[in-house]
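Below are structures written as structure tokens.
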Structure I
């Protein structure tokens, strides 16, 4: 705990206050013992003197009584013998006067309770005079075992004793002050020479270091822990200076590297921009001639079909038809790749518009199942639907939702082996179910899943298949060709729809791709997402593609 005064007092003042206070306390405690002893000796001396005087008075009083001489009594009741005044009191007189005399009341009680208690004394100040009162018990025939019969009182004023007490106290106090002054002086010189001077030197050195001067060193030659501290401080400064020099050299090298990286980054930025523009322009421009090629190839197929109906199927016509069919298939595959590239470019540029409407989940599933059914029938794969009764409707973009689910369905049909290879009929299931909120603040959601009986996906590959251009089988002889963009586009579209994609797969047992969408679409969050995507697209140097 830190007291407020500890923050504003210097170390020298703290040492003076703390250690000086300790010295004062020690000296005061050391002076108390002789002062108390001195008072005790004086009291014992007065006590012994009063006891002898009373014993002399008792002897003289007994002699006068034997001779029959009358006692000399003053007006206060004191009986004088040889100049010694004693006031004899009977027990009744003592008890009566004890009501107004605390000392007499105390001695009467003490004498009555303890027969062995024969005398007592008290002292008090009267101005600068010390007054001592002595009381002695009187018992019949001097037997200590008998009851108290009276009290003898003796009172003596002692100016010499008072002067002695005062003089001795003054001498004792003066000696204490002298010792205190010498102790404080010696302590002051020792602390300033041995402790505070090295501390000030370290403080000045630390101040110079704080200003940035690491070349300064502390020179303390005390031969103790302070010198060791100074040497350790100097070693620390040497290490800091070396580290600063190394850091300066590293900073210079880093500046050179940063310059090189900046130039390389500018070149990469320009390359990325050119790549994006090239990809957008070429992809966009390729669609028009490719559509013409596909259209003319389909027209040639119709002409060949008409010729076959008229003239019959000949080997030359069959070969020509097969070539035309290959042209159409390859053209459509190429067009699909170009469309995927354009879609990905639009997503990364933040140019995808979300058009919201209320979508019936059951209608979406039925239309998608009908759309994928011809492709599945070609491979002998069954298409099944599992639509929960509470699936209801959701507010989302139906076009983007169709795109995501169709990617899942087409992949499921593509990678599920036909019955003639596996000996069992493949199956693709489209499932829709409602997810209720589990905690306060969660939103109602709908999960749309595509479940297949395909070969499954290795666990090590499951987190990578959503990367752009990544395919599990990347060899030149892979059976299922494509750009590797379908799942990447699906993940980006699911994010735009404020949903998420989940994957559960096991080797030999198939896979389940799911998209979880909220029932109510948050339009404010959608605007923030589009702005963020557009900003990222502008940073990467991409154009804003409209993608006709």
Structure II
């Protein structure tokens, strides 16, 4: 019996290779692993070391991969589906033939037969689906055995997807403990999955991709909230939701959060109605400056405030997008970090326009103007032509709520220095001192594998990564980094750091982003 199974396996592999060669005639040959056999009942998968960070490089060992025929779609052409899990999350990763925005303007739908029983849930194709999620509509449904369908939102599924910009590859996490419609999302040890939209279906026909789930464990280790290197300078980037930092009902949450994080430099966004001194005083009232020092502050643009334990010796407003009623300039600050980082540091804060639109100029085009301005500023500083006269190899940190929800060009511009509006901002230039890219730190949440920095359960948009911190890693090393999402912390971690589970949600819809740096 075993020899016959091996022979069939070899025959299937040979046929798959031959079919791939014929289909790829005239193109660069591509190789892929054959789809593994569906799991047998009771089979348990190992917990996957997956991070939902917008980078699919960690999916090589996914529990199950299904490859869809190329060119069989319409407006969408699905290519691959990979499924993995740990004890907390069901992970999915999908590849498409072309880039799209997952959260808008598509009819792609995910169907989950969460009890792996085709006789329950939805009766029509795909038969047995208990839950569906329509990505472009940002809504889902739970199907009952009686033919009923109940609408649900992303929070009902514990749903997160990245990246938030247009891409041809997306990662998804669903919380296995979620109870959409009052029923367990994943009651058993396996699920069946179907993707459908744009004239394509994965898998073809009427079948579903079946996968066994990990029973316990996680391959992700929690990040450390405290300092792992006492010599590091801790930068905090934080959108404080229209100045909620100053609201009395949020004050206890901010006190606990700042006391736990103990930042050296705070970069705030959305402080519109207060100035630098009022913000400095508010921070001083909430948390003491480290080592008995004092806080310093400066403001640039309509809402950007830097508060620092180090003196702020210069401030510059970086021109960005402007309209008759709105200004999106960025702010640059020189911090006197001589004792800590061997000289001054250039700290840039930004807050480009949010959301997407079709009017001209589009929000994408407006954001591109903002990031082009920052790239030009960094270039000029390095070439000795900018507003700051700083030494060569001065550390550079760029942070803020970037609102990158459209073109992937904007994060690429900040990382690589590639300027699009060269007629206004001049030529592109590598942004690090050694001619390389800046490091996109991309920290994850302390206790989860998810890198989302924005979370609003009341919004139709699921959690996403909107907040970024870039550093000049030719002169800096990152000693520690994290996103502080208190609802996902254990009671022991909360108690150890004097936090409460709802602190980050009470404080803002954005999460605090912490990056510790040391001089190389």
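Any read-out appearing in this document is the output of simple, stated calculations on the displayed coordinates, not a laboratory observation. No experiment lies behind these values; they were computed from the predicted model shown. Cβ atoms are built from the backbone, for glycine too; each structure is taken alone.
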* Match the computed value 13.2 of mean count of other Cβ atoms within 10 Å over residues 120-127 to one of the structures I, II, and report its label. => I
* Hey, distance in nm of label points 7 Å out along Cα→Cβ at positions 192 and 352 derived from one of I, II reads 8.2; which structure? -> I
* Who wins on relative contact order in percent (Cα under 8 Å, 6 or more apart) among I, II, i.e. which is largest? -> II
* To do: For the read-out distance in nm of label points 7 Å out along Cα→Cβ at positions 56 and 432, a value of 13.4 was computed from one structure; give its label from I, II.
  => I
* To do: Output the label of whichever structure in I, II has the greatest value of Rg/Rh (Cα atoms, Kirkwood Rh).
  => I
* For which of I, II does distance in nm of label points 7 Å out along Cα→Cβ at positions 344 and 360, calculated from the coordinates, equal 3.7? -> I
* **Test item: distance in nm of label points 7 Å out along Cα→Cβ at positions 72 and 336 calculated as 6.8, pick one of I, II** => II
* Which structure, out of I, II, was helix-only ellipticity at 222 nm (-39500 (n - 2.57) for each DSSP H run of 4 or more, over all residues; to 500) derived from, given a value of -5500? -> II
* Compute FRET efficiency 1/(1 + (r/R0)^6) of positions 312 and 368 (r between Cβ atoms, R0 = 35 Å, to 0.05) for each of I, II and report the one that scores greatest. => II
* semi-axes √(5λ) of the Cα gyration tensor in Å, for residues 200-319 alone from the coordinates reads 88, 15, 10; which among I, II -> I
